[in-house]
Structure 1
Amino acid sequence: MKVIIGTDIQQAKAFLEQGNVVGIPTETVYGLAGNALDIEAVTKIFEVKNRPTFDPLIVHTNSIERLAEFVQFMPEKALLLAQKFMPGPLTMLLPKHPSIPDLVTSGLDTVAVRIPNHPLTLELLAILDFPLAAPSANPFGYISPTSTQHVAKQLGEKIPYILDGGECQIGLESTIVGFENDEVIVYRKGGLAIEEIEKIVGKVQVNEHSSSNPKAPGMLKSHYSPKKDLLIFKGEKFGNNTDKIGYLAFQKHHSEITKENQLILSESGDYKEAAKNLFAYMRQLDNMDIDKIYVELLPEKDLGRAINDRLKRAAVKL
């Protein structure tokens, strides 16, 4: 099967209604989408990604009103966040409605829901009679895709269609929050900065723990990894033998490493630009003729916290 890449939402709709899975654009990363209410379609998502079924999926829809159909209730703080940040890079964990299959939530009693901020996908969601379950459109554990080319290169033989929405504008997965006893808990750092959430609901608790039996999507300890060894730079000296070393920096090149083997996330120190470039640059380095990749952590603020989270997990070797 040769994948079709196009902008025809009616064609994407037809594939989805037939129980197929398709690639869809969002502002964060490209998703691998299927009918969230159809167990066979959801099973296909896990199979195409080679994703373990204990890692739950995010359910996507196009409005707060429709989102409310898939959950039992929304706490007041959830509604405040939804009204401020949806559509956008925010996912909320809420008590699931019985219509959502247990396979989607990995048997948990909460479901992850979000409204993606991409015009094509919002238009698609508006004409569907069902929500879409959609993890990132890449083989499980590898770097998330931020363009149709990324999706086609890795999943193109397994899916019939990719809806082409251009490059992702944020480039980091959504921030995931849950609610316990009127407290907001961040389960996954992502494309919405924690500081922005705290402006609306006050101080939040940040869950730094990654789990092999996660409460939310994207919490596994090792994730987003390139095929080459990726290491966090800790100030070590490299000496002369640097031809086979790649380097991912925030703002400045490393003086000891071959310049052609280095990529800069944002020379101006713009966290949004750095986030947008992160996964694409990791892929670019992974495809270079090098043996290992060193990465530089960013200051622990704004989207730097989410970028560091991805880099640390990409560096974990199991």
Structure 2
Amino acid sequence: MNPFLFSDDNKRYHTLYYHNQHKFHHRIFKAVLNGGFTCPNLDGSKGIGGCAFCDGGSGAFTKALPLDQQLTLELSRIRKQDPHAEGIAYFQVHTNTYAPVSKLKERFETAIQFPGIIGISIGTRPDCLPDDVLAYLDDLNQRTYLTVELGIQTVHDPTAQAFNRGYDFSVFLASYAELQKRNIRTCLHIINGLYRENFTDMLHTAEILGQLRPQAVKIQLLHILQDTHYAELYQSGKLIPMTQEDYIFTVVKQLELFAPETVIERVTGDGEKTKLLAPLWSMDKIRTLGGIDKLQSTLDTWQGKHFS
């Protein structure tokens, strides 16, 4: 018998599929969009070149088209999987609150008013949430299903400084508190396998963030991509990518530290295949997902087992 309550099948963690089915009662997919924003870590405001693992901000998964055309294409893709599905407009590329509020309104209002879109998810940085942006997000939250996604990656400032994140953990804590004060659903991104981090460091990130009880979390493997600083470290032998077995074990132990109600939106991810240097096993997502399920069952563990 599955000991985990937030599951209708064999999953021992709180999947996004389970969350969407119980909230919306039908299939929901993310419509991945490029809103034409940049990033303070690219334009010189905080730095240039981006984070050490960044190859340009996930733009490979979007098309440089007008927003209404992107939405049309994404909904068409979604409905090939399920003709009755609806979409959440996911502004993924770069920092999607790094602009005047007038520009944010132009993009976000277009998205939430588009037929077939029932919510919006905004990927951003915690150092790009000034008061006027927070006020607009508060307003959006009253009118649509809103998620703000924060790329925290790690709670360890020395690691973050080494990969050129551009802000301290204290900045994240302050912005997270402001979002929670406004009851804005927040999804935190973490990356396993960062340069010079070990199992204890990765577990500590999960423990600290778990205590914040975020509404959602994405757990991501470090993908080493061509033309990044991490690619140089990998090619010089200084950065050793995680094995699939180590990654699976790390995720299983991290899941024990998140509250059961926290939605785990992702336990792995995609690196652009044409640029992916390592680890190549990451392209076999089915084996990774199955490995997590199997190990949780073998160890008789589940999300939140050690959360307190």
Structure 3
Amino acid sequence: MYQPARWLISPDLMTVFGPLFRRGPRVPVTRERWELSDGDFIDVDRMSGPAGAPLLLALHGLEGSSSAHYVRGLLAQARRRGWRALALNFRGCSGDMNRLVRSYHSGETGDLDELVRRARGESDRIVLAGCSLGGNVLVKWLGEQGDVAPREVKAAAALCVPFDLALCAQTLDGPGFWRFVYRTRFLRSLKRKSLEKLARFPGAADDARVRQARTLFEFDDALTARVHGFEDARDYYAQSSSGSFVERVRVPLLLLSAADDPFIPARCIPRVTNPRVELEISPHGGHLGFVEGPIWNPRFYAERRAVEFLEAHLTSQH
């Protein structure tokens, strides 16, 4: 079980330690650009390995990328086991702006579906790991697949999933120093990219509303919902939240959450009765933190636990 690092005395310090101080594990990857049928592209980082080895598909969080420390941590765990991996960059997150007015959002599962479709041509043993927004996308996709999930997909792990997007947005939009820090960081990145996109696609959304957005709800109402075909932010949150999809999952799935996650209130974590789903809630861990060990040699429980779970199901099915 997880033993939190005692020197990180609050969930917020646990949350920001990795992004600020962790040097993501160095893993050898090559970038590939995959052209899509709608005229757009996705960039994927490939970690090679022995032919026939299991293939891990990794998904990052909001405004992250395949270079995020937690993604590289997952890849390092996979490499230690001799696996291969593909780390997806959601549209517009690789450092190069995507071509279409649309980009990515918490409920957009089409690009993951494409990733899995192509991966099936490379391996008959596929496992998936998604973090935060990527975890929401993963759980929703698994629920959408239900009984027709590809037989090559053996197991999945989703870390710090925002199961109820409306409640999570309300939390991050609330008062307090740390919430202001998180909200400002996300909005700065989201607005910069969106305004650059709207300069290329005038009229796709109201750029004045996007510029004036001071909360994630206001941004999603002005931009995300408008560009991706939802009525408004509430409709986007309702259709894209993964909580209602958990019971439809038919692939072994680990859900790992922290009760003190500053982004995701514990009350939005669903009650799980699905026998295929293992829910692990730690009292501590922050958001994608789960730091353990001494300050001079920190370790990261969530990545290790996720890959151990995936490995166990590969072993049991092989």
| said: If FRET efficiency 1/(1 + (r/R0)^6) of positions 51 and 203 (r between Cβ atoms, R0 = 30 Å, to 0.05) computes to 0.35, which of 1, 2, 3 did it come from? | reply: 1
| field | Comparison of 1, 2, 3 - label where volume of the Cα convex hull per residue in Å³, for residues 179-242 alone is highest | value | 1
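Computed from the coordinates by the stated procedures, all read-outs in this text should not be read as laboratory data. What you see is a predicted model; the values in this text were computed from it and never measured. Cβ atoms are built from the backbone, for glycine too; each structure is taken alone.
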